[in-house]
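Trainee: The next part holds the structures, each set out as structure tokens.
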Structure P
Amino acid sequence: MSEMNRVTVDLGDRTYSVVVGHGTVAETASLLPEKSKRVAVVTQSGIPASLIPHFPNHQVTIHEIGIGEEHKSLTTIAALCSAFAQSGLTRNDVVVGVGGGMVTDIAGFAAASYHRGIPVVHVATSLLAMIDAAVGGKTGVNIPEGKNLVGAYWQPHGVICDLDALESLPAREMRCGLGEMAKYHFIARENLDELPFAQRVARSIEIKAEIVAADEREGGVRALLNYGHTLAHAIEIETNFAMAHGEAVALGLLFAAHLGHVMGRITSERVDEHYRVVNEVYGIDLVMPSGLVADRLIDAMGRDKKALESITFILDSAEGLEIVPGVRESDIRTALTEFVGRLTPRV
């Protein structure tokens, strides 16, 4: 196994490690709670067998969930909890989520709900899960009114990020992870593209770990992790999730830059830097899906979880990202027009 990086998420007596490197799936058993006897592996079809950890000292059951956002639901959580009960899982046992961000979200929420909370360990198999979904303890499922509107904060007992998983990752899944990685350039205000890719993954996780340790339940600085997400969630809802999360985040980052510029918070050069990172560094270069209506997008943005009393965005400034409530609808419309006008047309 090549060099491993261990990133610590410092949460006092709930502190845990994120193990990053090639071949690290072999470390999964070492992250399980000492008293655990049973392991419920939550995964999906198509996950390579080499990424499913072995637990020779535990009783293991495998629970496959459906593929697609329609399965990221309370119905799936109920089915999993019933299966856990039938398998004899107790509070001393453990759930292991093996998959991408959807799996870690669902496995984490099911673990948080079953017996009012049992340990969960994540084996992230996509870049998106490694640098975002599997770390930090936010779990959730969708309801018709919005994405991830029902969930819980439930920190994992440990996280495995085996970079071997990325070698077989479909191009679109990789693009989704790169969309989330791009946001860390602006959160940390660092040129992450100067790092080798493996170190960039570890650094992205470190940035998130630092923020989670400072603000576990999104009362302040943790909201900065949602940079680009306000429009992204609206796009996902309005396309019925035909546009994947990381792709929507990439567009959301660019839109947020335009909105920041319209509001006089950043220069046009800073907008250009957003396009450089998203389109040149990561080669994402998407356009807005056809048929989206500004009124519906604005309505969806108003229902976003961050919109407590008014439409709220995370926006850039000369001093860094900030939470900005009360954004005027007229500024949003102007920014949408500028943003859509700049995107490269499809050929």
Structure Q
Amino acid sequence: MKRMNELGFYTLAGAPKTPRDLIAEVQEGERLGLGSAFISERFNIKEAATLAGAVGAVSTELGIATAATNHNTRHPMVTAAFAMTMHKLTGGRFSLGLGRGIAAIFDAFGLPHLKTAEIEDFAGLMRQVWAGEVVFGHDGPAGKYPLLAMGPEYKSEIPMTLTAFAPASLRLGGRAFDAVVLHTFFTDETTERCVRTVKKAAEEAGRDPADVRVWSCFATVGDHLPEALRRKKTVGRMATYLQGYGDLMVKTNRWDPDVLRRFRDDDLVKGFRGALDATATEEELEHVATLLPAEWLSAAATGSAAHCVDKIQGQFDLGCDGVILHGASPFELAPIVEEYRRRRPAGKFDGLAANPAG
């Protein structure tokens, strides 16, 4: 079966009860011919290094990326060794993916907020260490380190991915990373603008814009799933994003901030403890649905398999190089992926590497 390297999925989407679900998901993803498995990190049973190793061990062809881990939660040499181990384990299928993190969580755990300069400096350090260089006395935005080195015998090029949201991060992705993962529920106008920002930054940095792959993270929830589950994956997920960083979502999509204000002022939302998509009841999510405009939820692949494929193909028309079918497991995506394969344009994606940032 020809692998579709332009498509990816997130393993353990949402709030899984056990990380062992990953094993069957990855095997099904390979069976369907999906190109890459992306790994999000949570400080519970979704620790990224462990999950990445598991994906590498139970797959033979899938590309793998952390999307994302935060560089300030591990020493640089721990992260460098993690990535090099994955690179060798998978025969080059791994991309280290970084992100800025969620401010509220960082505040709760006593972690400093990450700045663009820190991420860029850290990415440069990783590339130096992986190239077999010895870094002496580094004193930069990413920190002070007397010595960073792995040894010349481990010299390798490991692609790097950045999950990006705001313009500064998008420009950073274009000039210093090999792939950029956008956020879920971006409008068409926002997606097109973000792709343009990444590609322009790459060109201004003297790079070939085509060498920076931009992934749409596109909620894909077909109507073959039960209604309550669909609501959790759409309404619940959107509501959780608004809980965590609603101002940024609204600003980026140029939505009406009064809608966000009413959402936050709602008694249920205001008094809710935890993520709405993880613990809200069916009745609570039905109520939350009344607070969200249909327009805000329309930036997703929903409805029949054919309609979902129409929407997925639309992401490529906006300039994206890949689409992550977000919010559903490969088992839940099967009829959509099969329909996509039937309509996949011949030859269009033949040059894409298995590595999602390759």
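Trainee: Here FRET efficiency 1/(1 + (r/R0)^6) of positions 41 and 329 (r between Cβ atoms, R0 = 25 Å, to 0.05) was calculated and came to 0.90; which of the structures P, Q was it taken from?
Mentor: That value comes from structure Q.
Trainee: On to the next question. The value 15 for relative contact order in percent (Cα under 8 Å, 6 or more apart) was derived from one model only; which of P, Q is it?
Mentor: P
Trainee: With distance in nm of label points 7 Å out along Cα→Cβ at positions 153 and 265 derived from the coordinates and found to be 6.6, which of P, Q does the value describe?
Mentor: Q
Trainee: Please state which of the structures P, Q yields 3.2 when distance in nm of label points 7 Å out along Cα→Cβ at positions 137 and 273 is computed from it.
Mentor: Of the structures listed, the value fits P.
Trainee: Identify the structure, out of P, Q, from whose coordinates Cα Rg over 2.2 N^0.38 Å, for residues 105-248 alone was calculated to give 1.28.
Mentor: The correct label is Q.
Trainee: Quick check on the output: 14.6 is mean count of other Cβ atoms within 10 Å over residues 57-64, derived from one of P, Q. Which one produced it?
Mentor: Derived from P, not from the others.
Trainee: Moving on. Out of P, Q, choose the structure whose coordinates give helix-only ellipticity at 222 nm (-39500 (n - 2.57) for each DSSP H run of 4 or more, over all residues; to 500) equal to -11000 when calculated.
Mentor: The structure behind it is P.
Trainee: If you rank structures P, Q by distance in nm of label points 7 Å out along Cα→Cβ at positions 233 and 337, which sits at the top with the largest value?
Mentor: By distance in nm of label points 7 Å out along Cα→Cβ at positions 233 and 337, the leading structure of P, Q is P.
None of the figures in this text is laboratory data; all of them are computed from the coordinates on show. No experiment lies behind these values; they were computed from the predicted model shown. Cβ atoms are built from the backbone, for glycine too; each structure is taken alone.
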